[in-house]
Structure 1
Amino acid sequence: LRCLWCHSPESICPKPEIVWYQNRCVQCGRCVKACPEGLRTFERYAPEGIDRDACKRCGRCVEACPQNALEMKGGRTTAGEVADEARRLLPFFRRSGGGVTLTGGEPTLQADFSHAVLALCRAEGIHTAIETCGLAPWESLRRLAGVTDLFLYDLKHGKEEMHRRLTGVSISRIVENLERLAGSGAQVIVRVPVIPGCNDSPEVIRLIGHRAREAAVNRITLLPFNPSAGGKYSWLQRRYALDGVKRQTDAEMRFLEDLLRKEGLTVVPA
């Protein structure tokens, strides 16, 4: 998906992304000299930014920066390394009742890797969860359900046209997968990022609740808008479509939650 409000824009591209912390940059030009492609990289007076299609993600510019103004987001790891990190937190998980949640980006884009991580965690008795937009092929979700204790399943809107406008994709597969996942016996909580001016009207919230009930899911969480994502877009030299939009008040969120309770849904705190 390409949601207008995406809080992790660095994860939209499946390749690693180089971010630029402008407040650290002293315009020394070492990144430009280090680039084997000869690209103009991160210059204050180049608002178009780096040519990311031409960038090979070699990381030379990151290594050359003396101010740590550049960082590579994304890299390689193994399922075993991730599981080892989770294993070290076992005492904390046992005290808190917590566990491992795969998020992103979209963990189902790397379904085999996600399955391997969760299977290793499950073998250690660690609770497992996945945050997903639900757009993956059903076979990927079906297989992941075998090693996942809880799915945190996003629904962004209830209407097809608006869903396409806000996320870039149809809602049909997402709803179909939700129905199949719940029907398989998987534990699911529907999550709704509530975005001012996009999906925060009572009508839309009720419609999303109706979609959840139709799929036989009765637990739902409303997530208030988080305006802090705007900084990440500037690090990537991109425009943030929701710049200046304010977070809802607690009273506004309680009102929407009460609407869902009246529809017979269980509201799970964010």
Structure 2
Amino acid sequence: MKILLLLLAMTVMGAVTFLGAVVIESTASLSGLNGITMLSSNPADHAFSPLIGSRGISYSLCNNFGTSVANVYGLGVADRAGIFQLASGIRLQSSEDYRWQDQYASLAIMDPGNHVGIGATLHLDYQKAGSAPSTYDWSWDAACKADWGDYGMEFRLIRMDSEDRQLHITAVSRLYSDMAFATTYVWGKNGYASLRTASSYTITDEIILQSSWQSNPSRFGAGLQIKIDKLNLSYAIRTHNELNLTHCFDLGYSW
């Protein structure tokens, strides 16, 4: 049944974003973390890193900057077969005059404890604006990571072969059993650079709090994750220095 769900998601794909900026993180988990994937376990976040390492299915809704025309919807599925991590999904932003879809599939090789891994993701983007011809564009991500003891690092190439390509370098520290900290430096096209920091605090096995900040543009994020057996519920907000709040919701099931 799990494999059938994975194959279904790979064939049905179609999903997300606003203002044509396909690197917008459109899940509650990444909104609360300002896009730092090393602290996420949401299957839908394989759209941003092939090394999330979780198994399950997740639906997300992201209301960007408080306007319904910028709503982004997403569906992601991930599973494991030995050392191979497979994921696929769809993200969609649609209004009367504009439609954007990101269909992706990822493959990674990871050790059983998800401490060391390398992987890649292939994206097919569809855009249609007004009466202009629709366009299809391919891009790809690649990532590698390693954890040792209480520390870890991750290198990610995002949306290569596109105008939105970026390099993310992340360092993680887990000095306490219930708390993790991460810092990411991002390089993009035309001299773009941004510093991001995030923390994840496990209050109980059922409740996780997230907080984060990034420098360019200046944005704060905060999130709450609730786990009920294998059901996962998340809500996050993210500020913007010029626009209204972004609200995101996730509903997922892990196996």
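A short reminder: the numbers here are calculations on the coordinates, not readings from a lab. Not measured: the values here are computed from a predicted model. Cβ atoms are built from the backbone, for glycine too; each structure is taken alone.
If helix-only ellipticity at 222 nm (-39500 (n - 2.57) for each DSSP H run of 4 or more, over all residues; to 500) computes to -10500, which of 1, 2 did it come from? Value -10500 for helix-only ellipticity at 222 nm (-39500 (n - 2.57) for each DSSP H run of 4 or more, over all residues; to 500) corresponds to 1 out of 1, 2. 1, 2: which one has P(r) over Cα pairs in 10 Å bins from 0, in percent, as calculated, at 8, 33, 41, 16, 2, 0? Computing P(r) over Cα pairs in 10 Å bins from 0, in percent on every structure in 1, 2 gives 8, 33, 41, 16, 2, 0 only for 2.
State the single structure among 1, 2 that was used to calculate FRET efficiency 1/(1 + (r/R0)^6) of positions 90 and 114 (r between Cβ atoms, R0 = 25 Å, to 0.05), giving 0.80. Of the structures listed, the value fits 1. Out of 1, 2, which structure matches 2.9 when distance in nm of label points 7 Å out along Cα→Cβ at positions 154 and 242 is calculated? Of the options listed, only 2 reproduces it.
Calculated for structures 1, 2, distance in nm of label points 7 Å out along Cα→Cβ at positions 138 and 162 is largest in 1.
Computing mean count of other Cβ atoms within 10 Å over residues 146-153 across structures 1, 2 gives 13.1 for structure 2.
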